[in-house]
Structures are given as C-alpha cells and as structure tokens.
Structure I
Amino acid sequence: MAVTVSDIAKKASVSVGTVSHVLNNRPNIGPDRKNRVLAAIEELNYKPNKWARGMGKGLKGMQTGQIALVFINISERIMHASYTMQYINGAQQEITSAGRKCLFLTWNETPGDDTIPHILLDGEIDGIILKGDLQGEAGNRWLSRFARVSLNPNNIPPDDCDCVMVDYQAGARNCVKYLASRGHRRIAIVGPAETPFFQSKLIGYKQAIKQLGLDADDALIQVREVPPESDFGWAIDNLWSLPKPPTAILSNDYACGGIYRTLAARGMKVPRDVSIVGYDNALDYCEALVPQLTSMDVCATNVGKAAAQQLLERMKDPEDTSRNIYIQGRMVERASVKKL
C-alpha cells in the first residue's frame, strides 16, 4: 500500500498540514518539525501523489512527462559561458523531441542549508540532468529518488548514476597532435589550477608527447593555483628562462586571455613568437582576443544531447549498471597558431 501524507504525519508526530508545508517548501516551519518530517519521508520512502498520478499515461517510463535540468552551485562566469548554454540547448532539444517538457532550475546551496527545491519535493519530474556538486546530505538523498545523469561532473564521477563527460584526455592529445602537425616539438602546457579537468588534460598531453616523440621536458609543464584570467608572468618567466623556450603553449581559454596580456607586456606577439591553443572554445574569449584564439571545442551541445538520451534510457531501465559516456571535441582553427 502506498505511503500517504497521513502516514508521514503520524510517524513524525506532526499535523498533516505541517507535512504539506514541508513538501511544498513553505517557510515558518521550525527546524525540529521539518527534520522529523524529512526523516519520516526518508524512512517510509514516500513518493508524492503527483508522481503516482502520472503513471499509466501510455509512454513507457513516462510519469509526469517532465525532466529537470538542475544546475547546482555554478559560478556566474561558468553559468554565462557559451558552452553552458550549449549544454542546456542540447539537452532541451532531446527532451522536447521525446515528447517531454524540460524544466530548468539553478540551486545555489549553502553549507548547512537543507532546503529542497519544490519540484523535487513535489515529485513533479521523472528524471534529472545534474550539473554541479551538492555539498549537503539532504539534497543528495532527494536526488537519489530520481533517475538522473550527471553532466560533465566537476569531480570524480560518482558511481551511483550515469555520467556524460567531455573527453579531456582525447582533446588534449588532439591539441598536441594538431600543433605537432604544424611543426611544433616543444609544446608547453599552462594551467591555472590542478583541477580534475586539468589533470585529465595533462594525462592526454603527456600521452601525445610520448606517442609522437616530442620533447618531453617537465619544465614545459607549468601549473599553479591562481585565479582564471590572472597574470601568467610566473609561467612565461619560467618557460623563457629555459635554454630552449617552447614554440607553442596549450591552456584553457580563460587562462589564454591572461597569457596573451602577459606576452604583450613583454613585447611578444602571438603567433609570431609563440603559438597558442586554447581549450573549451568559449566564443566570448576566443573571438575577442587578437589574434583570435584557436581552441578545442568541447562540443557541449552533443554532451547535453547525450545526457538527455542516456537519461531517457535510464528511465526505461532503472536497475541497469551505471555508465560513463565520453564525448570528444573538435579543433576550431583561428589565427593563434603558425606553421614552423
């Protein structure tokens, strides 16, 4: 027999009205009562009525007909990046073409905040495409109730849900191969932080250097914990103190903006003195730089589409083993690389 609101109220020793207020994320509920209700919901494995009412509408795996794109703790800079909008557009195209409605939600979680967005509490959705990382236990418990796919996770891919990711290793390998095809043998890699994304790129970079027999010099790897777009004097100083400086540099697009400025301050020009290749193909940066930046496009639209496709498959077979799916990018040539 299905669990009811009355069952939750009895278990939590509160009124039915209090349970309703918690389910609808309404204010003025004391933390003690709210926690008791949430604990009862968790223990009884309650599925809201809207979830149940959507059953049997004729489409396999379709209940409410709605899928949510949930972006959690995403910085304003990333939120407004061109590739983020491509993630959203790709997922939305697939969801709409499958006859479902796409909802979009940003969730700015703060430490200790157990507020759950109402569309999750009310069961108004059948599945979630998630971008970003939750910090709190309450949010993770609620997300685990839904079929979900993590879109290009920021950290190590979780093993309890499907993940669709940019193939940064393959992308970095292809960046090095592209530069090598234009005669470059001393290729540096510069990073603003040792993020998981950068670590994947670094693995691909080293693989390509070895496979192609290029100059394998650890001094060409310049990594430091600094903000995006910061001054990269330290990296340029280190690289140009070498007996043989690099002829090309690989970095991400935002870091390339700082590298351009640093080189210009030293009287150096791109690509006359050094070729530069970026990563992400963030159009607002690549096309604004002079000369325009050659960059590896992460094909974010394809990543979004693949995430939606995988979620639709997951909704059909919730018990299947979770999968990690990697999407390769493509090089977008502009004017920042010269042939040697």
Structure II
Amino acid sequence: MNATTFARSDLKSLAFSLLTAGGMPQDMAQTVSELLIQTDELGVTTHGISMVPYYLPELANGTMTTTGTWDVVRDKGVTMVWDGNYLPGHWIMSHAINTCIDRARTYGMAALAIRRSHHIGCLSTLTRIAAEQGLVCQIATSDPSGKWVAPFGGTQPTLTPNPWAVGYPSQGHPVLIDTCASITTVSKVREHVNQGTRFAHPWMLGADGIATTDPTVVNALPKGTILPVGGMDHGHKGYAMGLMVEMLTQALSGHGRSTDTTRWGGNVFLQVMDPDAFGGGEDFRREVQALNDLCRANTPVPGVDRVRVPGDRSYAALDRSRSDGVRLPTEVWTRVSAAAGSLNVALPAPM
C-alpha cells in the first residue's frame, strides 16, 4: 500500500480545520475529528479522515445538521429512543455511549435506538470506549436511504451493508469484533473505484445476476450490488444478518424504509452491559481470556503466521501509530488534499 505518514496532532488539526471551514461548530468538530483520527490510528483508514471529503458536501447543503441537539423520543430508564435530527454521528454517539455507560453501571445494562443520526463512522472506535472501561458494548447501524445490497437470490439493491460490532474487555486489550452483513463495505467499493482497481474475489453482483470483481457495477444502469456475506454460495447468512441489523436499528427506532427517505443518515442500535451484573467481572475476564488463549495457540493453516483474536491487528496498528505516526493511503491523502485546497486549508507536512 502506498502511504504517507503524519503526526497525529497534525492530522487531527487538519480534520478539525476542514470540518469547521465546512460549517461544523467547533465543539462538534472537536469530537468528530478526534474519533476520526482514532480510527486512522487503528488502521481503519476507510473510515478516518477519509470520511471528511464525504461530510463536507453534507455540511454545505445542510443535510448534516449543525445546530440543536437530539430529541428524546422515549426513555424507560434501561431502554431509550433518540431522534438525532441528522446531527454529526460521531458527536451523537459520544453522548449516547456515555449515557449508556452510566445507566449500565446502575441497571446492569442499557439499550438505545437512534433514528436519523448522520453517519457514525467506525464502530470499533466506538465500542472500544466502553470496552476499555470494562463493559460489553454492541453497536449496529444502517441507513434507511441506502440501497447497496440485494437480498439473497435477488438482483436489485435494497439493503445497506449493515455493519455491527461488539467490543468487550480482555487481558492486554479489548476484543473488537467489527464486521458487516455484506461481503465488503461501501467505503472499500469507493476506494477501488477511485483507484481504478478490481476486487481480488467476485464480491459484487451485476444487475444481470452474475458475480463479478468489478466495483463499478454500483454506478451502472441498472445498478449492480454488493454481495451479502457468504457470496453466491452461502449469501443467505449475510442476508439474515442484514435483516437483523435493520430490525434493530430501524424497526426498534420507529423509523426506516417505510418512509422512503432519501437523506443520508445513520440509524443505530447501541447496547452496553456490565459483566458485574451477570456472572461477575472476574469470571467474565477469566472465560474471555481462556478462549482467547485457546484461539491464539491454535495451529495456523499454511501461509498464516499465527491465529489472531479480533482487536489484535487494531491495537498493533495503534502501537505503530503512536511510535511512528499515522499512515494514510495515497488515495485517501489525494482526496483530503483536494478538499483542503477547495477550502484554502493548509496541509501539514508528512513526517
């Protein structure tokens, strides 16, 4: 991967400057820029500062809201529903996670369904907040306006990739499971389209129902789609996951595809659980560690150096970022640089 390395402080300042120049209030931009750079530090460069060029047009046309706050639709103590009013997703989620953490400490668990947030970014960056405090955190998100994935057996785009994540405490670092119901993400599709490259495997589906490695089928007429997890063989599994995510994020929040919305947004399901309210925190950590040890000690298949537990790569990337700086792919830096040029925002020098 062609990449350039930057000081963390420089990248955060750049993200903050771009967002505020685009019209985001400083308090929101502080939160959003911090979480974006935390994402780049974890090595998830498709969802870090890379997202800023996609957010700027939303700020410019007012479809990412910059004033007001969320509305509390329902509050039952352990369960809640918020209307995010299309405010910046990272900002809403920082408040949502802290709210659920506080309530989970009191009730043992807390769950929150959010409708009409804007895009919330990398889920493992968010679950990590609670997991590093000894709690279990689940997050799922979907976009009722998005149509990228066909239901298994179909050809018409209907669902979003529907990511979901779980973070929970473990010895050394939390386990960070972060995946989605589609076989790849919209950000990865955009990355391949921008680079003019194809996928290594047939993860896309043309409108003709034929699997392909060509990411540009999503821009064709009629549109192609991203295949669900399992692909042409076992795609019913990813399809089922996708339905589950949209139930949690849209049906529970009371807002979804029945409204035929066209505005880019993020519906969210967030749950935080305190292990002390179940079998106990000490027993929880013992069982997690025993399973992690068994997985890491497993004999690897040929060509694999060792078996990892979800989160191992992310925290290794975090360590490298802290010692050597944050690496950004050339494709990401090209788009960020163009956005900075359009707003007359100075670019930092690489390390």
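Which of the displayed structures (I, II) returns the greatest value of relative contact order in percent (Cα under 8 Å, 6 or more apart) on calculation?
Once relative contact order in percent (Cα under 8 Å, 6 or more apart) is worked out for each structure, II has the highest.
Computing mean projected area of the Cα convex hull in nm², for residues 167-294 alone gives 11.4 for which of I, II? It would help to have the intermediate numbers written out before the result.
Values: I: 7.0; II: 11.4.
This figure was derived from II.
For Kirkwood radius over Cα pairs in Å, find whichever of I, II sits highest and give me its label.
I
When distance in nm of label points 7 Å out along Cα→Cβ at positions 231 and 311 is calculated, the result is 4.4; to which of the structures I, II does this value belong?
The correct label is I.
As an exercise: semi-axes √(5λ) of the Cα gyration tensor in Å, for residues 223-262 alone, calculated from one structure in I, II, equals 18, 11, 8. Which structure is it?
Going label by label, the one that fits is I.
Of the structures I, II, report the one carrying the highest value of mean count of other Cβ atoms within 10 Å over residues 279-286.
I
Comparing percent of Cα pairs over 18 Å apart, for residues 183-238 alone across structures I, II, which is largest?
Sorting by percent of Cα pairs over 18 Å apart, for residues 183-238 alone in descending order puts I first.
Just so you know, all these numbers are worked out from the coordinates, no wet-lab data involved. Quantities reported herein were computed from a predicted structural model and do not represent experimental measurements. Cβ atoms are built from the backbone, for glycine too; each structure is taken alone.
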